[in-house]
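These are the structures, in structure tokens.
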Structure I
Amino acid sequence: MTGVDMPEKFDVAVVGAGPAGTTAALVLARSGLNVALFEASEYPGGKNMFGGVLWFSKELNDLVPEFWREAPIERYINGNLITFLTPNSSFTLDFRTETFMAPPYNSFALLRSKFDRWYAEKAEEAGALLIPETVVDDVILEGDRIVGVQARREKGIVYADVVIAADGVNSLLARKAGLREEFSPDDFAVSAKELLALPSETIEERFKLGENEGVANLFVGWSTKGVEGAGFLYTNKASISLGVVVKLSSVYRNKVSVADLLDGFKGHPHVKNLLSGAELKEYSGHVLPEGGVKSLPLLYGEGILVAGDAAGLTCSTGVTLQGMNFAIASGYAAAEAVKRAKERGDFSKESLKYYQKLLEESFVLKDLRTFRNAPDFLSSPRLYETYPEIICRVAEKMYMVNGAPRKRLLRIIAEEIRDGVAWTGLAKDILKGARGL
């Protein structure tokens, strides 16, 4: 559709057909507004590496009731696992509940290359004009107000009352609009991921799953070899999404390759067994925001709103990483703010400030504020080296029988903590954890 003729003026130009942008386009198109939805890839999701978890989204369910019945969901997640790794050991906490296997479900494994395409079709059906294979390079200004965008195509100047920037973590438009300062490596994480084909029967047998059930497995410790971050594994219908996500600043400090970290993670005996017989289908990389509420850009300006990853709206607690449901909620809020502005005929910064109010009232900014200290807690190097070692050594000694007298569990734990970390360091991490989580 790169040759599609565009009208000279739209009510709204949405840049980025990910969850945030598509949600905004869908809501606005259903309200009768004339919406252009720009996507840089050949089709929505075409360049997205995400193979992970969508946590339940009330906004998505409002737009597409019981969306899981028709959306390309891979599996319903009923198992949440945390595995601590040392070079030759592993210790897993495995939580499963049938509660998460009943509608409306708690979370879903999916592949964005499929989901984004399906979701954008919903926006098109509502009347939004999808314009794929089109990069948007700049905003158009009249005085200090944004009145459109400059797309990289013939007749690329597109006017609109409002621009919604949902153009991803490196949001060019947010910077062009003066809403975001220069990036800091502390505010971002980088991920490398592989998609590995494995028969559904094998997945279900290996991970102890019923049909349509899935697990989300977080790996801490040797999975990133001391670099701030974690490994992850998600079960899809007939594939495994496996990868590492690490703090960008920590990668620089440790002078490591993210690809090498992923290769090492795959080679761990525990992970290697889980992947036995799997065939590599895709390899991809991605940068994601992880600075929390302290690193958010300005979310609105004269004629512009910023949503999803472009606004830094992800929430990492160390146990869960939520982004897609935050993106959908922010796209929904952006659309509601634009609808209100349209009714008033006022697209000024003061009018669009309503978007911030909606986010303040929703779980989005409330959760980000609740876990505002999580990034500080997650920066402790002991989380990635010392504590996984202690946990695995305690388990080893607890189960070992070698003819020597056995020690009580509490004594083993006390000795390992004493030898592995100063009590003051442990107390400091406990305090940070309490504040962060």
Structure II
Amino acid sequence: MGSAIDLKFAPWPHQREAHERRLRFSVLVWHRRAGKTVWAIVELILAAIVCTRQAPRFAYIAPYYRQAKSVAWEYLRRFALCIPGTDINETELSVRLPNGAVIRLYGADNPDTLRGLYFDGVVLDEVADMRPQVWGEIIRPALADREGWAVFIGTPKGHNLFSEKYFEALQNPAEWFADLRRASDTGAIAPAELEKAKREMSPPQWAQEMECDFGAAVENALCPLEVVLAAQKRAVTAPEIEDMPVILGVDVARMGGDRSVIARRQGRALFPLATFRQIKTMELVGRVARALDEIKPDACFIDSGGIGAGVVDRLEQMGHDVIPVDFGETALDARFDNRRAEMWWGMADWLVGASIPPGADLVADLTAPTYDYANRRGRLALESKDSMRERGLASPDLADAIALTFAAPVACRKTHDALLGYELRRGHVRSELDDERGYR
């Protein structure tokens, strides 16, 4: 992998290809025992030894400092010693190369050791086990002034920073390199051993650890990853939805880091979402009012919990017909723990044939919450936002706004008016029962 120095490292083909194709930001989703860590250490050394900047700094970051030491230190020490003039610092777990470049191991469990530093290149290993804030608040800013590079490596483990970066990379191939390698692809493990492992591992374990299947990583995700990705690839034509009701869902942010979102759905089609961060209540009211005037939806459901009630009150005062929905209310269907779980269920069912816009944020929001029946009523309950925050995940505001469009059946105004005119001509007065029988 380098002609000037001999690190006594013979790369496998997938390791060599990753070295040759790596961009400033890269995500490597490799199966267990595919050589992720050894590749990462060699990559850091090769980049460091040719760096011509003043006082180059590089880092290998694992979820825990102890993990970094046990997994990567021997690799770093062994390969660095192949370069004459290298200094080894056992105390700091760092090496200083002859050109002054320093490579050091860190743990994401102690982020304070990373604050205030700069880096020319970093490798984040087992990213699925890291809190997202470590990247966004500390590592990414530390790369800015030197325009440093970053490589994310690991195996799938549900929805987290790692999955977010992988799907972001897939959608931005000009700036990101995404590489997924299954055990059946690399040849890193002997076929006989693979067969033995497959027999001894559960199907979900095999799919996640050896086949790098993000969809298999979380068995209790209400919106499976493969369904969401298929919906992003699916197209819906205008004639298919023209007779369907137009519905708006508005999720109102409660915290500075959350987003207020306006979602527009018509039949199987979801239109691009309008998102707002740190927007004042009355400004959001104005945005929603403008959408109501321009789109003229058949219904608009608004999250009325917390400050959302103020948005509803003001819009009604302005003469707009909106429908408040409290996520925590008792569900209309006794199978669900509350209205939020009930609406998410409707959205999950719709996604199977839907067409949704591209975007890693949307994938993350839809696939992040899990569900279970482990509550006193034994009803389907969706993971709370507080629980998601404990896992280091953001509030799924985009998905909540979409879910609101499933709060209740909605009649298409155009079809509704046509049918009403027909029935009145026949001298028949429609009842609520008629509505339930099909005017939807």
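Rule-based calculations on the coordinates, nothing more; no lab input. Please read these numbers as outputs of a predicted model, since none were measured by experiment. Cβ atoms are built from the backbone, for glycine too; each structure is taken alone.
Between structures I, II, where is mean count of other Cβ atoms within 10 Å over residues 92-99 highest? Please list the in-between numbers first.
Values: I: 11.4; II: 17.8.
Top value of mean count of other Cβ atoms within 10 Å over residues 92-99 goes to structure II.
Out of I, II, which structure matches 16.8 when mean count of other Cβ atoms within 10 Å over residues 180-187 is calculated?
Numbers: I: 14.2; II: 16.8.
It was calculated from structure II.
For distance in nm of label points 7 Å out along Cα→Cβ at positions 340 and 372, which structure out of I, II has the highest calculated value? Please report the intermediate quantities before stating the final value.
Details: I: 2.2; II: 1.6.
Between I, II, the highest calculated value is found for I.
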Quiz item: I, II: which one has mean projected area of the Cα convex hull in nm², for residues 100-171 alone, as calculated, at 7.5?
Solution: I
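Any idea which of I, II comes out highest on relative contact order in percent (Cα under 8 Å, 6 or more apart)?
Values: I: 19; II: 14.
With respect to relative contact order in percent (Cα under 8 Å, 6 or more apart), the highest-scoring structure among I, II is I.
With P(r) over Cα pairs in 20 Å bins from 0, in percent derived from the coordinates and found to be 22, 46, 25, 6, 1, which of I, II does the value describe? Show your work: numbers first, answer last.
Working: I: 25, 53, 19, 2, 0; II: 22, 46, 25, 6, 1.
Source structure for this number: II.
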